[in-house]
1. On volume of the Cα convex hull per residue in Å³, which of the structures labelled I, II is highest?
2. Upon calculation of distance in nm of label points 7 Å out along Cα→Cβ at positions 5 and 117 from the atomic coordinates, which of the structures I, II produces 7.3?
3. When you work out distance in nm of label points 7 Å out along Cα→Cβ at positions 29 and 93 for each of the structures I, II, which one comes out largest?
4. Out of I, II, which one gives 11 for relative contact order in percent (Cα under 8 Å, 6 or more apart) as computed from the coordinates?
5. To test your reading of the models, identify which of I, II gives 3.6 for distance in nm of label points 7 Å out along Cα→Cβ at positions 21 and 37 when calculated.
6. As an exercise: Kirkwood radius over Cα pairs in Å, for residues 45-124 alone, calculated from one structure in I, II, equals 16.8. Which structure is it?
7. Comparing distance in nm of label points 7 Å out along Cα→Cβ at positions 69 and 109 across structures I, II, which is largest?
8. The value -13000 for helix-only ellipticity at 222 nm (-39500 (n - 2.57) for each DSSP H run of 4 or more, over all residues; to 500) was derived from one model only; which of I, II is it?
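Throughout, read-outs are computed from the coordinates displayed, never taken from laboratory work. Values in this document were obtained by computation on a predicted structure and should not be read as measured data. Cβ atoms are built from the backbone, for glycine too; each structure is taken alone.
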Structure I
Amino acid sequence: MENVKAIKAILRTFELVSGLKINFAKSSFGAIGVPDQWKQLAANYLNCSLLAIPFVYLGIPSRENPRRCQLWDPVINKVPNRVVDKIVSLQQRFLWGGRPEHNKIAWIKWETVCLPKEKGELGLKDIKTFNLALLGKWK
C-alpha cells in the first residue's frame, strides 16, 4: 500500500507542477498476484475504478498474442489516418493562407477544391481517397 500512496503523491505533484488535472473517474487501477480485496482498497484510495482483466489498451486486447500481425491493424490504421489528416491540413493552409495559430476563412469546401479540372475546379487529389485507392492496388 506504500507504493500506491507514493503513486498518488507523484500524480498529485504532477498536477501541481503542470497545472493539468488527472481525471481519476476515467482512470483504472489494476494489479496481478494480489487479492481482489486489496486491489479494490487501492483503487478506492486512488479514487479510480478497478481495472477489469482482460482489458483493451490502445485498441489491443491484453491477452492477445502480440506476434499476430492482425493485432496491430488498429494501431497502424490510426497512424496513417493521422498522417493523412496532417497532409490535408498542410494543403488547406497553403491554399487558404494563414498560420497554425490563426486560420483564414475557407471560401470553398475542400470537397469542391478536390473536384477535377474538367469541372472547373483545381483538381487537387483527395488524399484520403487516393490513399485508399493505392492500398487497394496492393491488396
Structure II
Amino acid sequence: MEAIMMEKGLTEAIDDGRIGPTNDPKVRYMTLAKEFGWDKQLAKKIWCFGLESIGPNMVMDMCRGVQYLNEIKDSVVVGFQLAFKTEALAEENMCCICFKVCDVVLHADANHRGGGYVIPVARMVIYAFQITTKPCILEPVYLVEI
C-alpha cells in the first residue's frame, strides 16, 4: 500500500460533489480522465471515498493478478473507515489522502481472509502510511461576529 496527498483541485471536486460515490461511474471516469489526467482504468478501481462515503479521501485498487482480492475489499473499506475516524497523530479526521493498495498476499485458507483478520491489519497499515505522507495538523479557526 502507498499513500499520497491528493491534488487540491481533486479534493475541491470531491467536496463540491462533482466526483463521488453517488455519481454515475462513467461520468466520474470521464471527469477524472479529462480534468485530472487519470487513466480511465485507474479511475474505475476506486473502492471508497472518505468517512461514510463523504470527504476527500479514497482507497484505490492498484493490484494486478491477486487472487481473492474481492473477498477482502469490504474488510479493507471498513478498516479504512475506522482509521479515518481517528487518524494516527491527533485522533482527528484525516483529509486529502489517497491510499493505493499495490500488492496483497492472502492466506490460502478462506477462514483466514475474514473481516476479523483483515480489518485490524488494514487499519494499522493505513495508520502507518498516514505518517509516510508527511502529515500536518491544521489549527481550527473560528470567526464569531457579535
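1. Max of volume of the Cα convex hull per residue in Å³: I.
2. Details: I: 7.3; II: 3.7.
Corresponding structure: I.
3. Details: I: 4.2; II: 3.0.
Of structures I, II, the maximum of distance in nm of label points 7 Å out along Cα→Cβ at positions 29 and 93 occurs in I.
4. I
5. Of the options listed, only I reproduces it.
6. Of the structures listed, the value fits I.
7. Greatest value across I, II: structure I.
8. Matching structure: II.
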